[in-house]
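Scrolling down, you'll hit the structures one after another.
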Structure 1
Amino acid sequence: MHVVGAKNSALKLMAAALLAPGRSVITNVPRITDIAIMAEVLRRLGCAVSFDDDGAEAAGGDGGPPRSCSVSIEVPADPGTEADYDLVRRLRASICVLGPLLARRGYVRVAHPGGDAIGSRGLDMHVAGLARMGAEISGEHGFVIASAPRGLHGATIWLDFPSVGATENLVMAAVLARGVTEIDNAAREPEIVDICTMLTQMGARIDGAGTSMLRIEGVSELRPVRHATVGDRIVAGTWAFAAAMTRGDVTVTGASPAFLEIALDKLVSAGCLVETRADAFRVRLDRRPSAVDVVTLPFPGFATDLLPMAIGLASVSEGASLVTENIFDGRFMFVNEMARLGADIKTDGHHAVVRGRERLSSAPVRATDIRAGAGLVIAGLCADGVTEVSHVHHVDRGYPDFIADLRSLGVEVERATAPEEPAFTL
C-alpha cells in the first residue's frame with residue numbers, strides 16, 4: 001500500500017505559497033476533497049490554481065488513477081484579504097491563511113473556521129501570538145479581523161499548548177516580520193518540519209524545526225518554490241491498525257515509520273510483527289490481538305487522529321484497554337457508532353474503557369469526522385454480515401480513493417452516491 005502526501009501538511013503548504021508572488025508548485029498532494037476546497041479559497045484570494053497528476057508511481061494498488069497530484073499556485077502581487085464563510089466553514093485548515101495574508105498585506109478578514117466535529121478548537125493562541133507581533137485583532141459578524149498597518153515585528157511567544165495550527169500561523173507571519181521571533185512550546189509534528197522546510201527554501205530563516213523552540217529571523221521578501229509534501233503518517237497508521245484488526249499482512253510505503261514510532265510500538269505490544277525500513281514498514285498478525293492501553297499526546301506521542309483506530313483495535317482485542325484522549329474534547333463522539341457495531345465501550349470524561357470481543361456485528365453507522373469514518377469502515381471488516389457507513393464524504397476529505405485502496409487489499413466493498421456528498425472535485 002503506497003501512501004501519498006499528508007493532508008495536514010499539503011493544506012498549509014498551499015497557504016504558505018501566499019507569502020511569495022509568482023508560481024509555486026507543491027507535489028505529492030493527496031487528491032482529496034479538502035485540497036479542492038483550499039484551492040477554491042486561494043482562487044477567491046486572486047490566485048490561479050491548477051492540478052496535474054504526479055504520475056503512475058502515485059497510483060493505488062489497483063493500478064487506478066494517481067492518488068496524488070501537483071498543485072501549481074500563481075500568487076498575485078496583491079492577493080485578496082478576505083476568506084468567505086461558505087468555504088471556511090467546510091475546512092478548518094483555511095484559518096492558516098490568516099498569518100501569511102497579514103504578513104503580506106497588513107490586513108485580513110477570515111471567517112471563523114468549521115471542519116470536523118471533534119470538539120472545541122479555539123483561536124486564542126493564534127490571536128495572542130499575532131497580537132504580540134503587533135497585530136490589532138477584533139471579531140465581528142463571525143469574522144476574525146486582523147490588521148498591522150505598520151507591519152509585524154519580532155516577539156517572544158509562549159504557547160500554552162503545542163498547537164499545530166497556532167505554530168503554523170505564527171511561523172508564516174513571522175517569516176516576513178521585522179526582527180526575530182521566538183516561539184516556545186511550539187508544535188513538533190512532521191508537518192511543522194515540512195512547512196518550515198518549504199519556507200526555508202523560499203528564503204525564510206528558521207532554526208529549531210522539529211523542536212519545541214523555533215527561532216525565526218524575518219526577511220523582507222520570499223520567492224516561489226517547488227516542494228514535495230511529506231508522506232501521510234495518519235493514513236499510514238490507519239493501514240497499520242487495519243492489518244492488526246483484521247489479522248492481516250500489509251506493507252506500507254511512502255511514509256517514514258519514525259513518525260509512527262509509538263503507534264507501531266503499541267502494535268508490537270498487541271502481538272504484531274513489525275518490520276521497518278527508511279520509508280516503509282510491514283505489519284503482520286495471525287492471531288487475535290492483545291489489549292493495549294493508549295494515551296494521545298502531541299507529537300512525538302500517540303496521534304489523536306489515530307484514536308478511532310486504537311479504539312477499533314481494542315474492540316476486537318483479547319482483554320480490556322484504557323484509551324485516554326488528551327487533545328480534543330469531542331474525539332469520542334463516534335463511540336456510539338462503534339457501540340452499534342457491538343463494541344463494548346464505556347466512556348468517562350476523556351477516558352474510554354474498551355473490552356474486546358472476538359467479532360463485531362454489522363449495523364448501519366454514520367461517520368462523524370474523517371478519522372472516525374475510516375475507523376468505522378475498518379471496524380466493519382471485523383463484523384459479521386454487511387456494514388453500511390453513511391456520510392463517507394468525511395472520509396473523502398482525508399483518504400484519496402479509499403474504496404480502491406480497500407479493494408486492492410482484498411476487501412469486498414461498494415460505494416453508493418449519497419446526496420449529502422459535496423461536489424468539490426479535483
Structure 2
Amino acid sequence: MAHNTPLSYRNLVIYEVYVRNHGKNGTFEEVEADLERLRDMGVDVVWFMPIHPIGQLNKKGSLGCPYSIQDYRGVNPEYGTREDFARFIQKAHSLGLKVMIDVVYNHTAHDSVLVAEHPEYFHQDAEGKPMTTVPDWSDVIDLKHPHPGLTEYLVETLKGWAQFGVDGFRCDVASLLPQEFWLTARAEVEKVKPGVIWLAESVHAAFVEHRRANGLSGLSDSEIYAAFDLTYDYDIWPIYQAAVMGQEPVSRYLEMLRFQDAIYPQNYVKMRCVENHDQKRIMSLAPTREQALAWTAFSAFQRGAWLLYGGQESAETHTPSLFDVDKVRWGGYELQGFLSRLAQIKKNPALQENQMLFLNAEPTLQAAWNGQGAGLYGIFNVRGAEGQTPTQLPDGDYLDLLSQERIPVRGGKAPAPQTAFILQTEAYLNLQPLRLALID
C-alpha cells in the first residue's frame with residue numbers, strides 16, 4: 001500500500017465518463033453541464049476515459065478506441081479544446097469534485113507521435129516493426145519498459161497534467177508495467193502536486209500468470225499497492241460474476257472478499273463496482289432487476305471506494321461500444337435516487353472505522369459494520385428469497401437507510417427485502433461471523 005494513502009479513500013464515490021457517448025454531441029461542455037447532477041448524486045471524483053487524440057492507423061470501428069492514443073499531451077478534438085477541459089476542471093473544483101484522467105502507458109496508437117521519433121521505445125517484431133504483445137489489441141503497439149528516455153517523457157507528461165489541474169490518474173493495465181516505473185511516477189508527481197489519487201487497473205490473475213509465463217511484466221495486486229492508492233477488483237472478478245449469475249455459491253464470493261482482507265495491507269483500498277466500460281452491465285448480468293439492485297447495494301456496502309459507470313443511474317442494460325458512437329440511453333435517471341442513497345451510505349464513517357463481518361450467505365446475504373458506536377447491518381436479497389429471513393439482529397424496529405422506513409425484527413427473523421435493507425444499529429452487537437472454508 002502506498003504509505004500515505006488516506007483511509008478516507010474507502011469512502012470515495014467515483015463516476016466513470018466516456019465523453020463520446022455521454023451527451024448528444026460528445027463534448028466536455030456537455031459533461032460540464034451535468035456536473036451539478038453528479039455532485040447531487042454523491043459523486044466525489046469524475047473519471048474520464050482517455051481524453052487524448054485517437055489513432056487512425058489500424059483503428060477499430062469507425063472512430064477508433066480511446067485507448068489507442070496518438071498524443072498523451074493533446075486533447076481529442078472530438079471532445080473540445082484544452083481550454084474547454086480547463087473550464088471543466090475549474091467548474092468541477094468549484095463544486096467540490098475532483099477530476100481523474102485515464103493514463104495508458106502500456107501501449108500507443110500505431111500512428112502515435114512517439115513512433116517516428118523514438119522507435120526504440122517500442123516492442124519490435126523480427127523485422128524491427130513496432131508490435132503489440134497482446135494479439136487481440138491489434139489497434140495498438142506496446143511500449144517497452146524500462147527505458148530511461150521513455151520513463152522521463154511519460155513522467156513529465158503526468159506532471160504536466162497534474163499542474164494543469166488533474167487530481168487523479170486511473171492507470172490502464174497498470175500490472176503490465178514495471179513496479180519501478182510507478183514508484184518513480186508517484187514520487188515525481190508528488191513534487192508538483194501532493195495528494196494526487198492513483199487508481200490501478202490491476203488485471204485478472206490469469207492474465208498475470210500468462211504474462212509471466214511469456215517473460216513479460218505481470219504485477220500482482222500486492223506489488224501494485226506499493227505505488228497505488230486503489231486497485232481494481234479483478235483479482236476476484238470471475239468469482240463475483242459467477243456468483244451474480246448463480247453459477248457459484250454466494251459463500252465462495254464472500255470467501256474471496258475475506259481472503260483479500262488477509263493478504264493485502266491492513267489499510268488497502270479496493271475499488272468496488274458491479275459494472276464498468278469493459279464489463280457487462282449489472283442489469284444484463286443478474287437474473288432479475290431486483291437481484292441486480294441487491295448486488296449494487298452490496299458493492300457499495302463493501303470495504304473500499306465505489307465506482308458508478310455512466311448510464312448506471314438509468315438502469316442501462318447495454319455496454320457502449322468503444323469504437324463507435326453508441327450513446328447512453330438516459331431515460332429518466334430512474335435509479336438516481338437509489339444510487340444517491342447508497343453514495344450517502346458509502347460516506348458513513350462506520351464503513352471506514354468499524355469491523356466488517358460476513359454473517360450469512362443464504363437465503364439472503366448479510367453483512368455488518370460493527371463497532372462500539374453506531375453501525376450498519378445489511379441484508380441483500382441477491383438470490384430472490386421470499387418471506388422471512390433469519391437474522392442475528394436483536395428484536396426491534398430498525399431504520400432502513402435506503403427506504404427510510406422501520407423494519408421489524410421479531411424472533412430472530414426479518415422480512416426479506418425486495419432488494420436490500422441497510423439498517424442503522426446503535427450499539428455493539430454480539431455477531432457470529434459466517435464460517436468460510438478458505439479462511440476458517
Using mean count of other Cβ atoms within 10 Å over residues 309-316 as the calculated read-out, with 28.1 as its value, let me know the right label among 1, 2. 1
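Looking at mean count of other Cβ atoms within 10 Å over residues 197-204, point out which structure of 1, 2 has the largest value.
Working: 1: 20.0; 2: 23.9.
Across 1, 2, mean count of other Cβ atoms within 10 Å over residues 197-204 peaks for 2.
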The value 64, 43, 42 for Cα extents along the principal axes in Å was derived from one model only; which of 1, 2 is it? 1
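For structures 1, 2, which has the highest computed value of distance in nm of label points 7 Å out along Cα→Cβ at positions 29 and 85? List each step's numbers first, then the result.
Values: 1: 2.8; 2: 1.8.
Between 1, 2, the highest calculated value is found for 1.
If you rank structures 1, 2 by mean count of other Cβ atoms within 10 Å over residues 45-52, which sits at the top with the largest value?
Details: 1: 16.2; 2: 23.6.
Top value of mean count of other Cβ atoms within 10 Å over residues 45-52, among 1, 2, belongs to structure 2.
Can you rank 1, 2 by distance in nm of label points 7 Å out along Cα→Cβ at positions 5 and 301 and just name the one with the largest value?
Values: 1: 3.0; 2: 2.4.
The maximum falls on structure 1.
We did not get these values from a lab; they are worked out from the coordinates using the rules stated. Predicted, not measured: the structure shown is a model, and the values here were computed from it. Cβ atoms are built from the backbone, for glycine too; each structure is taken alone.
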